[in-house]
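> Next come the structures, one after another.
What follows is calculated from the coordinates using simple rules that are stated; it is not laboratory data. Here the structure is a predicted model, which means the values were calculated and not measured.
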Structure 1
Amino acid sequence: MKWAVMYLIGFVVLLSGLLAALWKMGVLAYIGAVWTAIAIAIAVGVGIMIAVSNSGSKESIDINR
């Protein structure tokens with residue numbers, strides 16, 4: 001679980017940097033607030049899906065009877 005949290009923190013930092021760069025260039029003013037919020041929600045959703053799919057070890061348990 002800790003690797004998934006680390007991944008999500010890194011993803012949020014990356015997304016914040018990207019948004020700051022787009023804001024500084026004036027792109028966010030051109031796009032609008034609603035589309036920016038939709039894009040952030042999609043990006044966070046994809047980040048959560050990737051973090052969850054890569055977290056934990058997938059092992060099979062063999063039971064000998």
Structure 2
Amino acid sequence: MQDLEKKVKTLPLDLHREVEDYIDFLIKKRAKRPKKHLSLTWKGALRDEKDPISSVDLQHKALDWWQK
């Protein structure tokens with residue numbers, strides 16, 4: 001840790017703020033985000049379809065959309 005402090009001290013003052021900003025970014029990046037519950041508002045949306053669609057068919061269709 002002392003090596004880091006020494007290195008920062010060798011930098012020009014205007015770069016100290018950049019280093020501090022980067023450290024803040026790293027801290028925020030690693031911070032735990034609150035878990036969100038999944039909303040299943042889509043559940044049962046395909047119930048009235050004429051042709052039954054399996055979950056595997058939906059996965060393949062989603063992959064097709066993502067690749068386009």
Structure 3
Amino acid sequence: MEVFRQTSDAPYDRHNYEIVLKTGKTVFFDDWEGAQGYWFVHQQIPDYLDYVNVLDKSKKKSKAVGF
């Protein structure tokens with residue numbers, strides 16, 4: 001049996017989350033907890049929520065100094 005072990009206490013923030021509503025409007029979140037909370041609160045509204053897109057955060061490019 002495999003057992004999951006936590007390897008880090010650092011925050012996991014490699015993704016942004018976009019909730020798409022049935023109207024076509026979108027709501028963006030920087031973390032899963034915010035997206036999950038929004039979905040939980042609004043799930044009871046008929047024909048409101050459609051789906052969630054998980055988006056990779058862009059990596060910041062460092063400017064190299066040199067020749």
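> As an exercise: P(r) over Cα pairs in 10 Å bins from 0, in percent, calculated from one structure in 1, 2, 3, equals 14, 22, 16, 14, 15, 13, 5, 0. Which structure is it?
On the way: 1: 19, 36, 22, 12, 6, 3, 1; 2: 14, 22, 16, 14, 15, 13, 5, 0; 3: 17, 34, 24, 18, 6, 2.
Source structure: 2.
> For helix-only ellipticity at 222 nm (-39500 (n - 2.57) for each DSSP H run of 4 or more, over all residues; to 500), the calculated result is -25500, so let me know which of 1, 2, 3 that is.
Values: 1: -25500; 2: -19000; 3: -5000.
Answer by label: 1.
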